[in-house]
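Once you scroll down, you'll see the structures, which are given as structure tokens.
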Structure I
């Protein structure tokens, strides 16, 4: 695929057009007429008999999870929702720590702000997120707090009160250019992630950090973490104790769901 696409990459670069590929999905922009772009695609179609392409040429197309529109000469993006997909998030009543539920509204808004280039599309997606979470029994007050947390942490409080496309453009670009935790880890290492995958790297053992896994369940065990830290400080972290230099981190292990038992993922 890498060799096959080189002609398309050079063609797009020579015309200052966009070209992107993820595995076997390709996105391109063009100012050519329909006959010219069809001729080009027919040409690359016959380069390799093992590679078959099914082109979709329109003013609005979807690439992975994003819809891309030619809006009077401006490139407009927003989240693409499959018509057959049901609106679903992790139910609030599921047997998971509430910190996971609290992060879901924030991450959903973060994804919307990165995908949506237009403020109106962002607000429509925000309403969709809120309604979907309400249907999954999330408390309205918790949703309101997490939505405000998103705007405050990203210094976009103005968007709560006013419809300011310019302020949203700044937020959109800032979040698009922000690096994920995984990317920061890769950039900070001097090794090539292709030849030396992070999963195969030998990690250093931190003698001052103890990771303790425990089964998480709602009910009497819900306050286990708080009770454990209280017990640890009372009986082990007394003055002069060698345990004072040890940092305990509790990791909740959720019970398996029917999905874990009935669905077998590919290795």
Structure II
């Protein structure tokens, strides 16, 4: 039997094993999410269900989580580079936080509804005040002791480099007088980037998920940078500093010691 056929059979076997588990896990998520509040911007939503669901999702997909450093305590604005929709769940599994996502995510089948129920805020693109509304939500949450995470690149990339950070939403941390911490995210593979995990260009959720279900074991590496405490100099300075921290880690030289995190809560 040729190597190509063996790989196809292995891929089919992984999908056959993971798909029923994923279906049951989504069903469990629907039940839990239905018991939560509606996820409106000014209603507290616990991050514990998202942490539980995210860790199990990583286990089902075969993603091992490795971390270096740790998230700071209390209210904070986290900023991360963005490679895939998987980022949200990899980060949530090790760093309980709410997220700010693009409006399109809210329309994804099931996942959008689950994210909304989990307290994710969405930023409208193309509107006159989409960023302003997002800023208001961030400030409210930070002032009320919650954590939030933004992807300041404004889009996802293949992970080869880090795009310029848009500084506007960093103003929320200045106005709320809360710490800022960077999270550098990588999905190492035999090459510089993982061939399947990046969710870019015209990728669609369901076909991308189908490809992931057939992948061998994967690894997500998360590096927590230094904590920047208030008072902050400016939003531009925060954007430049956190971008530099993440850019340094995203390079292929990131092979320093990491901690394996078991993606499962008992």
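Which of the displayed structures (I, II) returns the greatest value of relative contact order in percent (Cα under 8 Å, 6 or more apart) on calculation?
If we compare relative contact order in percent (Cα under 8 Å, 6 or more apart) over I, II, the biggest value is for II.
Using distance in nm of label points 7 Å out along Cα→Cβ at positions 21 and 53, single out the structure from I, II with the greatest value.
Checked I, II; max of distance in nm of label points 7 Å out along Cα→Cβ at positions 21 and 53 sits with II.
A value of 14.3 was derived for mean projected area of the Cα convex hull in nm²; which structure in I, II was it taken from?
So the calculation was done on II.
I have 44, 25, 24 for Cα extents along the principal axes in Å, for residues 141-228 alone, calculated from one of the structures I, II. Which structure is it?
That value comes from structure II.
One of I, II was used to compute Cα extents along the principal axes in Å, for residues 117-172 alone, and the result was 36, 26, 25. Which label is that?
The read-out comes from structure II.
For the read-out mean count of other Cβ atoms within 10 Å over residues 5-12, a value of 14.2 was computed from one structure; give its label from I, II.
I
Taking distance in nm of label points 7 Å out along Cα→Cβ at positions 69 and 237 as the quantity of interest, name the structure among I, II where it is greatest.
Going through I, II one by one, distance in nm of label points 7 Å out along Cα→Cβ at positions 69 and 237 is largest in I.
The numbers here are math on the coordinates, done by the rules we state, and not lab data. Fair warning: this is a prediction, and the values are worked out from it, not measured in the lab. Cβ atoms are built from the backbone, for glycine too; each structure is taken alone.
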